[in-house]
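Every read-out reported here was derived from the displayed coordinates using simple, explicitly stated rules and does not represent laboratory data. Fair warning: this is a prediction, and the values are worked out from it, not measured in the lab. Cβ atoms are built from the backbone, for glycine too; each structure is taken alone.
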Structure P
């Protein structure tokens, strides 16, 4: 049982026709407090109006970035239902991320139930079909005041939401331009496989240098050899080779296990019977053998790559057939227009 909300926001709805991937303050959010010195560690949580949060300046989150987050979407269907996509996968990943930062994980069942409740309480902010989705942002922070670096006992979990449109303005209908960087996104053996907040802060400056030069994002190579693909700032790359194989880098300590990545792999293998390979993929192989390329993520969905630039070499990728087929199936499942053979959908 959740504690019911006291007070109520009545925030205005956005203009659905101009919706972008940006924050719209909704009516309420969820908050739960964790304390490892009690049982159960996490309280039942409560719903509060969307608002600023109070935190000690000495909290471990503030100095050391001890925090993780998730991202998932709810969709309104043409027949009036509301569907949440794979909340169990996000719950499991947030647990793994929290454990990597030595935080007591938030229970998966409580994560799912709270996400469902947040969607219900902010239902009026879910865009009409074809206009966007309701993006949920669960977060877990270490809030214990401490000066030294070490494990914490006190945590908070918040879940807020916002209606969103395309991640890129205009939807990037022609595809994105990626600049290949001969550097790693994260250190080998570090927190790359966790959705840790600090992983993203360091990428802002790097990506912006190239966005100012007309690129949409950057593509990082592995930190070991500076040769093999890993991720963009926030998505997993896939490449269709001339041989017909669909290749994506294997999961390791430098790569986040994307939910959309996993969904794409399963659709490609189980529904399209493609030759799918999770293996090391060098930038040279992409330049010489790549026919089609796209990137996956909750925010990006499946977005085609039209140009890859590595040093002075430019690779143009004009094909987009496979991505469109995969996206049609994935979006069909997410919006309830297609059968869900994987049991991914949670109806709200």
Structure Q
């Protein structure tokens, strides 16, 4: 076959010529506040959050292990009546009775074995290598700052994998059930991204109720798919005081439509309504770090030129609210990985109030 009649150019042009219906192009702070309410209501519906059912968490401690400078506890809670989330809670040494500490949710991406990578648990060689290459143990990095850290398995990862990739060999452990879950969820008006946001909201309910957590000092950080989780979740959730999104901030047309990525990135009708800058604008006025590697292939064919305009759109929202100094774009020389310099400084500065 010498010629193929593809549709990629058709859809790329369609998206290039379409302005998202919920575009953040406000000119005043008052306009922004009106836009934010409308945009959140729309995003709530697109994510299918109105189709999910709250549940009592029924927390259960599964195990606890003393580590270097902290204790790693494994817990389960229910996020819907028949849906269980597994997560690690990393508790720093020296936590006193009655003391309240900031909390950090460390969301993982792909190739992580779920919560294991961010919790630094490289218990087989391929995972240990992934942690090294991507600087993936940012949950451990956060607990070493003194925060209480929550490292959840997103639906479809780790101990929450579906039947299609269950098993104990390295390939299965490092895989996910995103496609499997989306194929079940989409015809029912739900999607993987929405499930992840919902589960993090329910985890936040649980975190807020902890005696040793300061509920006004909860942050969320993540690389790649963990950046996806952080971006959408914090856009929807005002209880999060600080966010760091790494390797997941770029124009959707080049990075998602023109690249063949995991199905978890695709939410029905999302691109008709939002691009990445609109989602990021919903995080204002809270401190927000965006990390971008200069040679990250997920940035799209134009590289940083497919990133910077969307960061500037977010900056315009922060400027309207008089808090431009709370948005940081950490561009580093490197690939798709957690950089952590500005992101970890943000934990010090905005969750602990430390002078740097």
Worksheet item: FRET efficiency 1/(1 + (r/R0)^6) of positions 58 and 130 (r between Cβ atoms, R0 = 25 Å, to 0.05) was computed and gave 0.00; which structure, P, Q, did it come from?
Response: P
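Just checking, which of P, Q has the largest value of mean projected area of the Cα convex hull in nm², for residues 98-177 alone?
Comparing P, Q, the top value of mean projected area of the Cα convex hull in nm², for residues 98-177 alone belongs to P.
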Worksheet item: Out of P, Q, which one gives 30, 15, 13 for semi-axes √(5λ) of the Cα gyration tensor in Å, for residues 34-153 alone as computed from the coordinates?
Response: P
Fill in: Highest-scoring label, criterion being distance in nm of label points 7 Å out along Cα→Cβ at positions 10 and 242, among P, Q
P
Discussion item. Quick check: -6500 is what I get for helix-only ellipticity at 222 nm (-39500 (n - 2.57) for each DSSP H run of 4 or more, over all residues; to 500), calculated from one of P, Q. Which structure matches?
Written reply: P
Fill in: Per distance in nm of label points 7 Å out along Cα→Cβ at positions 146 and 274, the highest-valued of structures P, Q
P
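Using the calculated result 29, 25, 16 for semi-axes √(5λ) of the Cα gyration tensor in Å, for residues 82-249 alone, pick out the matching structure from P, Q.
P
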Fill in: Parent structure of the calculated result 3.9, given that distance in nm of label points 7 Å out along Cα→Cβ at positions 18 and 266 is the read-out and P, Q the choices
P
